[in-house]
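Every number here is computed from the coordinates shown, using simple stated rules; none is lab data. Since this is a predicted model, take the numbers as computed values, not measurements. Cβ atoms are built from the backbone, for glycine too; each structure is taken alone.
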Structure P
Amino acid sequence: MKYKRILLKLSGEALAGEAGYGVTHDVLNQISEEVKDLVEMGVEVAIVVGGGNIHRGVAGATRGMDRTSSDHMGMLATVINALAMQDSLEQKGVFTRVMSAIDMQEICEPYIRRRAERHLEKKRVVIFAAGTGNPYFTTDTAAALRANEIDAQVIFKATKVDGIYDKDPMKYDDAVKFDQLKYIDVLNKGIKVMDSAAISLCMDNEMEIVVFNMFENGNIAKAVRGEAIGTKVIK
């Protein structure tokens with residue numbers, strides 16, 4: 001295996017599947033099966049999950065909501081998704097911990113970096129919820145921040161498409177896929193793979209990003225083995 005400790009970034013929209021809203025059991029089941037395989041391979045797995053299948057802070061703000069309130073709602077949506085992911089994994093015998101950036105000890109642990117690292121060393125899957133705990137920061141930025149804090153070797157961003165394109169491949173037939181990109185190219189070209197704060201944080205700390213299709217079975221294991229799938233963003 002090329003990577004021993006990874007951070008898997010899942011979008012909330014992906015968890016909704018074809019329904020477009022809420023959490024789809026089939027999608028949860030597929031992801032948890034692949035994560036279980038990684039744990040059995042000896043990989044230490046951390047997960048950051050978005051909340052766009054329930055509420056997106058920036059979307060609420062564009063419809064007239066106060067941005068801070070809307071972002072707080074989005075953070076709570078990520079907690080719902082994290083608990084759903086935890087339940088799916090534990091039904092398969094995978095030990096997990098949900099750690100929240102917002103204190104809610106009745107349902108999950110508060111985020112403490114050293115405790116998170118200890119959970120990973122004990123081969124528990126750690127699911128980070130509530131983003132960074134601050135408004136105006138996306139879960140992409142939370143993924144970049146947590147990956148650096150726990151000394152992950154790579155961020156795997158699982159999406160609905162098989163990599164990064166110069167434009168939306170769902171809308172344009174002539175979209176061109178990149179096999180490899182530099183951080184600065186992502187910023188300069190305005191490619192919407194992660195927000196600029198997340199890309200900048202990864203660039204400053206040389207954190208690799210691999211973007212791939214999460215709906216193709218076995219892709220996460222292939223990425224861990226270092227096989228050439230999706231698009232890699234590097235220095």
Structure Q
Amino acid sequence: MAEKSKYKRVILKLSGEALAGDKGFGIDPETVESIASQIKDVTECGLEVAIVNGGGNIWRGLSGSSKGMDRATADYMGMLATVINSLALQDALETLGVPTRVQTAIEMRQIAETYIRRRAIRHMEKERVVIFAAGTGNPYFSTDTTAALRAAEVEADAILMAKKGVDGVYDCDPAKNKDAVMFEKLDYIEVIQRKLSVMDSTAISLCMDNKIPIVVFNIDKPGNILRAALGEEIGTLVGGK
């Protein structure tokens with residue numbers, strides 16, 4: 001079935017909030033299990049999958065720094081939050097029989113591998129899911145930028161941006177404006193110029209420079225991860241053909 005897909009290797013970008021379910025904070029085991037089940041469906045189609053998690057369900061670096069905390073310290077705390085989410089997702093995937101490796105940008109050998117590009121690629125070639133944790137290992141960079149950077153490094157065919165509560169990218173906030181219009185396709189430069197909430201500008205620029213398409217879709221609808229991975233017309237496509 002992989003032959004029918006537009007892509008062979010994809011990066012799935014999950015927000016921390018996606019793992020929290022309706023609670024909005026922490027980790028909801030049922031939600032994590034549901035996401036893991038959808039990821040298993042993707043691997044069973046023969047696609048190679050890597051994942052980048054956010055950590056906003058546990059801690060937001062920007063929120064901490066806005067309240068007086070040192071920005072670098074707040075960001076490092078956010079990186080550790082992504083490791084917690086990654087271990088939870090790894091456990092759910094392996095419970096379903098999906099071999100999974102967590103690779104962290106900050107060395108913590110007792111619980112995860114240290115990120116090595118060639119090893120990550122080899123894991124995917126052996127049909128293992130790789131979860132990239134701890135961001136880029138540097139403060140001031142978002143997990144969006146991590147997804148763009150890792151996608152370029154492992155030569156992923158696309159980034160699948162899973163959004164909670166929205167079907168794609170809109171010209172304004174659909175929660176505040178019922179007349180908001182969803183885009184089916186956008187150019188990278190258009191996202192930057194319009195300041196649309198797809199990824200931050202650093203991440204978008206990385207994707208533009210490396211010609212990595214971004215599929216923005218609603219994770220709340222079961223089966224959407226597989227549909228996005230197979231290249232079906234879903235949500236909003238940024239870049240690509």
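Couple of notes before you dig in:
- With distance in nm of label points 7 Å out along Cα→Cβ at positions 26 and 114 computed over the structures P, Q, the top value is the one for P, the highest of the group.
- Structures compared: P, Q; top value of distance in nm of label points 7 Å out along Cα→Cβ at positions 10 and 106, i.e. the largest, recorded for Q.
- Origin of the derived value 41, 26, 17 (Cα extents along the principal axes in Å, for residues 66-121 alone; candidates P, Q): P
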